[in-house]
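Structures given as structure tokens follow.
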Structure P
Amino acid sequence: MKKHPAHYLSSALLGLALGLPVYGFAQAQANRVDETTLRAHLALLSSDLFEGRGTGQRGGDLTVAYLETQAAVAGLLPVNGKSYRQAVSINGIKSLPQASSLRVESAGKQLSWNFGNDWIWSAGDAMALHQFDHELLFVGYGITAPEEQWDDFKGVDCKGKILVVMVNDPQPTAEQPDRFGGKALTYYGRRTYKTEEALRRGAAGVLLIHTDVSANASWDVLKNGGMGEQFQLANKDAKGLALQGWITNAAATSLFSAAGLDLNALRQSAEGKEFKPVAINARLKGEAKSQVRQLEQFNIAGIVPGTDAQLKNELVIYSAHWDHLGKQEGTGDQIYNGAVDNGSGTAALLAMAKAAVQQPAKRSQLFLWVAAEEQGLLGSAWYAAHPLWPLKQTAAALNLDTLNFVGRTKDISAFGADRSDLIVAAGKVAQAMNMTIAPPRVDVGGGYFRSDHFSFAKAGVPAFSIGSGRDYIQNPEASQEKARGYGKRYHQVTDEYDPAWDLSGMTEQAQFTLNLGREIANAVKMPVWKENDPFAKARQ
């Protein structure tokens, strides 16, 4: 929680709201992203004034008001009638472990698990009260993948049971180096898939076994996200599990040991196609209480109309999520400012919008700040289900999340662009900017499925997130070390803005994104998926 002089913040807020220069902020040149404008928005949005931009919190409300004001100041036009807002209906679920009696029993003995330290759980169906007396069933990776000839369930009835599941997906072998994407994480490895599959099979709940490697995140990261209020879309047809959560590896080991099972041996067994579910001699018992509320959050959308009589009916989307983890209970610093994640993307879109208005393209351009990404891509998923512009007329969605705060690079990341011919446009833009597209990488963390572009891809719109390069121009080794150091601040209170940051690389990343959007917006045809890509079916 960094303090900024009150007079600076108030003056900057007023000046930006009125579109006036603030402490030397210059007017951007036509179609050029202005670094000082980006820095001003970033410093403000990640300050304590916005209280971490939490979903369902005061800081989130302030952020929405700020963004719609700035969208108007930049010259964007509202696309939702006369409003920049798109309401997103959400359920908020706050687990009440102290008021609950939820426990796991094995062989007549209760396992001493502490909420937060050993496990975290929430009601996935937004119900305030659940009674449990349910059998636990280990289902390995919990995957059914016909194209891989893989079925972890083997016809075993999961109805009413609590599934204990490994995260990630089956690892490659010498005989099958490319199964499940090789070392890359596929959607089958994501926790969202595990929950969806458990729901399809009628399970009452799912508990995911955490390890740092398999989850690609520390327990502290999951704990920070899971201890507070959880959110889900409030669609009338939405269904959810009675319980969904995580258990630590130590807790899982104690569970299997108490039941007379060897977890490591079962893990090995789960790496093969012959694996069959194993009943755990244990039950989830007791009462789970939650505090449930319904609320509205808002996506903010503003448009730069296209100039071509026909192509203006088609659209390019630039997106970034405005939310972070907000203000949480506890002692000491309670504000998760989220400067890099994703104050950087939020601010970059504002600076880009200011530039885009100066020089419209043939197709229309939509700037979209989405809500509740940290809660499961909720804002972008809502937009994809309730688009403000027909998805069939949406050429592409370019997303920004966690931008380069280190310095300029010779390269730019276009991971996921190769799923469509967006990679061709990206290469052309990079070359024009004297940059290169960073070499393909193995997506061990399933990054393509974890950011807001994924909501658009699932709906058939060619989409990817523009990432930071790593080939730094100044002090390459020190810069790479600085970039790697962000991992320790990710989803921690220490993700705070530093006035000493060199934002030239962030500005360049934003400029590349805007240039790429213009390239798409001025092209003769809209981008298309590669023929064999699974998202091509949704487009068709």
Structure Q
Amino acid sequence: MVNDRALLNQTTLGWLLLIALVVLAAGLGMRDPWPADEPRFALIAKEMVESGQWLFPMRGGEIYPDKPPMFMWGIALGYLLTGSIKVAFLLPSLLAGLLTIVLVWDLGRRLWNPAVGFMAGLLLLFTVQFTLQAKTAQIDALVTFFITLGVYGFVRFLLCGGGWRWYWLGWFAAGLGIITKGVGLLALLILIPALWTHREQIRAASRADWLKGLAGPLFLLLAIGSWLVPMLLAVSQSGDPVLQAYRDNILLRQTVTRYANSWHHVKPFWYYLTSVIPPFWLPLSLLLPWLVVAWRKAIQGQDKRIILLLGYLVLVVLFFSLSPGKRGVYVTPGTPVLALLTAPFIAELLLRRWPGRLLSGLGWLLGIICIGGAVALAFSAKLASKAGEIGPAPWLPLLAMGAALLVTNALLRRAPLCAILTSLAVGWLIYSSWICVRLNDMRTPQGVMTLASERVPAGDELLLAGFKEQHLLFSKQPLKHYSYQMPDEQQAREAAAWVAAAPGRWVLGAADLMERCFEPDRMDNLGNRHRTDWLLARADALKPVCQGLTPQIDPFSYTPGP
């Protein structure tokens, strides 16, 4: 009989990795990159391989100044190995997720015992935010791995009798995290509670120990320099103002300015505590009231493991809460430590009445929600019309998922931990291999770009007005486009001037942009994607107010590779 006790006594890394691989790799190669971030990174990686320009990320011939290229390098390498961007774009997040689970497993077994290590890895795998990021082509899964590697190195040095090489690994991993995404420095936060837990060792440290400790930042700089030095040299030798602007933006605006004076995603201080951690750190967030009590007792007993890890987790949440700009994915690096802080106490919590009830209730609730969604899709004409693009019987996957979750929870009603983890596994498998496949067409502009290639004669020029990376990624012909920073009004007028400047020119753009300069009834509607119609027009569709304009800006050019 399946029961929680057998799961709590499991220790084998092989089983953990097999479960993780099945859950995280499900659906690999079955969907395309979806907006907002995935097409951007996939396009940049594809262009790296096609152009041979790997140092400066480009999208459609225009430099991309917002992030270092580390994550895009991972996708590009996967593209070189597999020849399929549809597979490659998810590989860095998948590998980062698996490696992070291994790090958490190893720390758990070293700090406590093998059973705690296995449970910590399993709890991390099924923490909703971590699973979601490991199955998504965003940078956060990779930076979470590097931050966790840094924490791993520091904990091996501080608590596991490791040598200085682990301390230096912590600094080096933090440097790799910084050139992946600036917040890689979060790994260093664990050194703050270490000032308390290791105060006696610090007082007794020799001069040699101090010198070794002060060498840590050198390893940080070494990791950062592996990308920064070649980039700075290339910029200085080029004399190109575009590359100089890239350097200034990536080093200042996207790091210090973005954190201290964010210009978007502005949320209140308590945003993560009220809107992110409760839903996205499920199912562990359900156990927080009891975990807080267990952590308090451990701190009173001077348990350095809990003091270090909990101090670090609090500092991570505080770090992101202090910045005005907040997105839910930012706190993903906190999930591995939360799993480590939960695993040693999970067996004790399951002996209580309410933790088990809450875990069981979550499984039942998810099943009921899926059944309710299926019923709504089946009997609501309004919802059915909106879901028409998903294909026939759009309610069927939700009904199957709901039924599977209810059966799972009924069979495992006496094993709440097994029930919720199995429910999440079943949910992710159905979502990845069935629901995502159905959603793929409506989440990509592939149909729009296919129609554009059919309507625009070979040899004619096509301009994309209203920059969208996904359109370039699915383009079947050479495209021209303007900067993604150019305002819509200016793009509309430039597109009008460009299309009239020579014969054989066409413009494809979003409806609200196109209708500024083109007659609505003289454009072809190629389909609705991303909440707007995409319209195709020639010069003969220009409104009088936009005729006779002279182009002021040359558009960028992008030619898709084979």
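Looking across P, Q, the calculation of distance in nm of label points 7 Å out along Cα→Cβ at positions 361 and 433 that yields 1.2 traces back to P. From P, Q, which structure was distance in nm of label points 7 Å out along Cα→Cβ at positions 273 and 353 = 5.2 calculated on? Considering all the candidates, the number was obtained from P. Among candidates P, Q, the computation of Cα Rg over 2.2 N^0.38 Å, for residues 153-192 alone that gave 1.44 used structure P. Quick one: Rg/Rh (Cα atoms, Kirkwood Rh) came out at 0.97 when computed from one of P, Q, so which one is it? This figure was derived from P. Source structure of the calculated read-out (mean count of other Cβ atoms within 10 Å over residues 145-152, 14.2) within P, Q: P.
Here relative contact order in percent (Cα under 8 Å, 6 or more apart) was derived from just one of the structures P, Q, and that gives 21; the source is P. With helix-only ellipticity at 222 nm (-39500 (n - 2.57) for each DSSP H run of 4 or more, over all residues; to 500) derived from the coordinates and found to be -18000, which of P, Q does the value describe? Derived from the structure labelled Q.
FYI, it's all coordinate maths here, none of it is from the lab. Bear in mind that the values here come from a model prediction, so they are computed numbers and not experimental data. Cβ atoms are built from the backbone, for glycine too; each structure is taken alone.
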